[in-house]
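Visitor: Dropping the structures in below, format is structure tokens.
Nothing in this text is a laboratory measurement; each read-out follows from the coordinates by a stated rule. Only a predicted model underlies this, so the values are computations on that prediction, with no experimental measurement involved. Cβ atoms are built from the backbone, for glycine too; each structure is taken alone.
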Structure I
Amino acid sequence: MDRWRNKVAIVTGTSFGIGAAIAEALVKKDVVVVGLARSKYKLEELSKKLNKNKTYFHFYVTDITKEEDILKAFEWTISTLGPIHILINNAGIMRFASLTEGKTDQWKQILDTNVMGLCIATREAVKNMKKNNVDGHIVHINSVAGHQASAITSMYSASKFAVTSLTESLRQQLVLDRSKIKVTSISPGLVSTNIVVSALSSSESPYPDITSRTSKLPALQAEDVAESVLYTLSTPPHVQVHELLIKPVGEKF
């Protein structure tokens with residue numbers, strides 16, 4: 001990780017859970033982190049936690065579903081802190097919106113956040129890396145749902161399948177461009193975060209007991225995913241971890 005010291009990383013979805021854990025793990029390695037999220041309050045709380053000794057964590061209030069927000073966040077980061085070296089596309093939402101009963105606005109929320117936001121951020125990061133001759137690293141926080149379909153979370157799974165495809169598409173494009181920028185997809189199994197609770201609060205779920213059911217299942221911690229991010233970033237320049245799938249011991253799906 002030494003080559004990333006004092007370099008700039010953008011992490012999307014840093015309000016809580018995996019994003020906050022990734023931001024903290026990077027800051028501990030002396031990486032300058034810009035956290036993007038919608039909640040100014042939660043970003044301020046994270047800033048207080050991470051900036052006790054040195055100011056390595058910055059933030060920019062951003063709605064990842066709005067292109068103008070993303071562009072402004074990148075412009076601020078580049079003009080204030082310098083070229084981007086790392087992008088962690090972590091922002092993501094789940095909705096219990098099936099293909100037969102789901103609402104169109106729920107589908108759009110999922111695709112705008114999990115796919116379009118990721119694509120726009122990736123485009124801007126790669127453009128800046130190329131402009132500054134930076135051999136950077138793009139990390140997509142994917143999911144096991146991006147490798148196996150689910151009737152319960154059909155559109156969420158579809159969005160993560162898209163991330164799996166986009167990872168390979170970007171890898172091939174970077175090869176054609178003779179670029180040494182890396183791209184990695186990290187696909188966790190069940191993680192102990194509030195994504196299920198958030199999905200229930202935003203959806204008319206046909207599975208009212210799913211929170212209690214999932215709380216009893218084996219689960220990773222957000223810090224486990226953050227450690228996997230550090231692992232992929234710490235590989236030597238000639239090594240690219242293309243896909244890393246991690247599950248809690250005993251996971252049944």
Structure II
Amino acid sequence: MSDIRININNKTYVLEHDSAQTHHAIAELDFSVHPHQFVCLVGPSGCGKTTLLNMIAGLDKHYDGEISMGRPEHVPTIGYVFQNPRLLPWHTVRQNIELVFADRAPATLINNLLESMQLLEAQHQYPERLSLGMQRRVAIIRAFAIDPDILLMDEPFVSLDAPTARQVRSLLSSLWRQRPHTVLFVTHDLREAIALADRLIFLSPSPMRIVSDIQVDIARDQRHDESQIEAFRERLLGNHPEISGLL
């Protein structure tokens with residue numbers, strides 16, 4: 001089990017199109033995530049959510065501050081689901097999942113995950129034969145397969161149509177209940193965040209700061225009820241008008 005402690009004083013980077021200019025992405029960002037907590041980071045496009053996930057994953061180490069995870073003597077395993085599924089087109093579904101294992105891949109575990117995500121019958125197909133929703137499910141399986149201490153998910157359902165997104169969210173929620181992990185999930189879809197999260201952290205436009213930090217008190221077995229989601233959303237927007245401009 002791993003908690004995450006984030007204290008970023010400052011994060012800037014040079015703009016790709018103009019090396020003489022810098023972008024101030026994050027300022028004074030301070031929060032913690034407890035073990036097995038599912039946290040959604042909600043904020044406008046371009047506010048720095050992906051940058052933050054890359055920093056947590058260790059892909060970006062150029063910032064002023066500190067990110068700590070778990071105990072000092074334990075280096076946590078991190079799974080990352082990117083916006084793009086990033087499947088190798090010359091490998092089958094099953095082979096794409098097996099790639100994350102240095103040694104022999106655990107066949108029973110992969111079978112169980114494929115079944116949980118309703119992909120067992122598609123395991124020998126190549127990515128080009130899959131819908132985008134199916135590709136995204138493969139990417140989720142690949143991240144879960146390594147049994148990560150921390151799972152980072154960067155808008156994994158973006159560009160899916162509403163019915164497909166609901167189906168994949170439901171499958172993800174079911175899989176997470178079976179195998180709880182500490183999750184940081186980036187989205188700009190408030191209904192999606194409410195359906196999935198224990199906690200919602202609302203982030204400002206860059207330089208990114210926390211605007212509100214809200215607990216979701218809907219029971220997990222009621223998250224399939226869209227009326228419950230909508231009622232919570234209306235209460236949330238009514239009680240916290242400051243978040244309306246962030247969506």
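Visitor: Among the shown structures I, II, from which was the value 15.1 of mean count of other Cβ atoms within 10 Å over residues 120-127 calculated?
Guide: Numbers: I: 19.9; II: 15.1.
Structure II accounts for this read-out.
Visitor: So relative contact order in percent (Cα under 8 Å, 6 or more apart), computed for just one structure, reads 28; which one of I, II is that?
Guide: II
Visitor: Comparing distance in nm of label points 7 Å out along Cα→Cβ at positions 24 and 40 across I, II, which structure shows the greatest value? Display every interim value, and only then the final one.
Guide: On the way: I: 2.5; II: 3.0.
For this comparison of distance in nm of label points 7 Å out along Cα→Cβ at positions 24 and 40, the top structure is II.
Visitor: Supply the structure label, taken from I, II, corresponding to helix-only ellipticity at 222 nm (-39500 (n - 2.57) for each DSSP H run of 4 or more, over all residues; to 500) with the calculated value -9500.
Guide: On the way: I: -13500; II: -9500.
The read-out comes from structure II.
Visitor: Given a value of 3.8 for distance in nm of label points 7 Å out along Cα→Cβ at positions 32 and 96, calculated from one of I, II, which structure does it belong to? Numbers along the way, then the final one.
Guide: Numbers: I: 4.5; II: 3.8.
This figure was derived from II.
Visitor: Say we calculate Cα Rg over 2.2 N^0.38 Å for every structure; which of I, II gives the highest result?
Guide: II
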